[in-house]
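Following are the structures in question.
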Structure 1
Amino acid sequence: MKAKVYSNKQLIGTTDLKIGDESMGCVFGAFNANDSYFKDIQKSVWEIYSTNELDYKKWNSLNFIVQLDNGYFLSPKGGFTIEDLPDFPNEPKRIDIAGLEECIIEAFFLQETARPFIEEPWETITIEQKITFEDELNKEIGLANTSFFDIFKSNKAKHILADFKFSALCKYGSSDDILFGIEKQGFDKQLAVIHLTWKGKPELENFPKIIFYKDLDEFKYLRMYPDKVEWEY
């Protein structure tokens, strides 16, 4: 499936992803870098690859984000790798993504025609909206000054989401219900609909309101499809 590749909010290229090692949730594709990549990102990638040991903090600061053509933002547990070595600057570049959930591989990569990500009144979001929603959630759960990539966040934070890594995926119409991909070691739910309050600072313990879902299929059958029926009639 075709996809856009970002570093934070900056579009840095495109790719057409294909299945690699299905058992490991791996997809890959040629990375078609644009001028923004060569101007702002490539030097950092080369510097990281030039060291004997990968600097994960520096790599994570590049915050690579991939959005499929259907609007879905990938949240791979194994992360992203861009194959672009300084010793071979003119070689074709490649992006590898590892650790996608089985249901995502099944829905978006194994079908002849990829299943739609969402149904109205749910809406896909832009990269700017995604970052904004994630920043606001960080504020509301008291993690505004904590690294987005740190799965094991400080125990000082009291909110139920304090130990989660999360990624905004889509929104419910004009409401403040946002679907987030979530990840926490030992937690068996992959998604959560969170009603942002837009308070811009830490909320009380029971806010923002959260409903967890096992996976994308459960979210669709328990929330999205009922919303669609109500919206249509």
Structure 2
Amino acid sequence: MKPFDVVAYAVPVFVLLVIAEMIWAARRAPVNYYWAHRTGHRVRWFWASHVNHHTSQHYNLSTALRQTWTGFFALSFIFRIWPAFIGFHPAMLITVGGANLVYQFWIHTEAVGRMPRWFEAVFNTPSHHRVHHATNPLYLDRNYAGALIVWDRLFGTFQRERCDLPIRYGIIKQLGSFNLLHAVFHEWRGMLGDAWHAPWRHKLSYLLRPPGWSHDGSREGSDAIRARWQERRGEVG
């Protein structure tokens, strides 16, 4: 076999392998993002970094630009780099992760109602993501997906937008301030203050348990708030 023949056979095989790997990565990047995002809501340490994205009481494209200042300090990058240790090329991770992030820009809007049913069944949409940004009890901690809403459907965190429940945006305890530094750091201050004043055996729990958890039961997390609302409304959880 001549050198040219080797190249002629090798190049198509190489291209097919690259395409296959990118498809494999693209299929796994969304589920990786799903669990990273879910952790960002369910572990207070990561929520302290992510909460800045949710503080707006309005929902438009500018909301998408409210990004964390403290993600590196919170070690959130561990969710993005671990695939590199099992063989994914960093350039591929950056490309797929970037595409997943860019996709989410357009879904931060109230200008789009519902997409076609088949699209709503598979992809994240403005309707699905409005639910994610809501403070209504039924909507709390729902629809974590980046591009593919199928992960929420699969893992039991999907909630459709309901016509009888107009969405209220923001966080459970609204900021009540336009101070930028307060918006960025208020949860860090609250979390570390809670840990400082807590008994020793509960200090770490204030960092690792969900937002709203307290060792004396004086507060409520999203699950308890939702359950109480559903019980009052007579709705099945």
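A few points about this structure:
- Mean count of other Cβ atoms within 10 Å over residues 51-58 - highest-scoring structure of 1, 2: 2
- For the structures shown (1, 2), Kirkwood radius over Cα pairs in Å, for residues 67-162 alone is largest in 1.
- Which of 1, 2 yields -5500 [helix-only ellipticity at 222 nm (-39500 (n - 2.57) for each DSSP H run of 4 or more, over all residues; to 500), calculated]: 1
- For 37, 23, 17 (semi-axes √(5λ) of the Cα gyration tensor in Å, calculated) the corresponding structure among 1, 2: 2
- Here the criterion is relative contact order in percent (Cα under 8 Å, 6 or more apart), and among 1, 2 the highest value is seen for 2.
Just so you know, all these numbers are worked out from the coordinates, no wet-lab data involved. Since the structure is predicted, the reported quantities are computational estimates derived from the model, not experimental observations. Cβ atoms are built from the backbone, for glycine too; each structure is taken alone.
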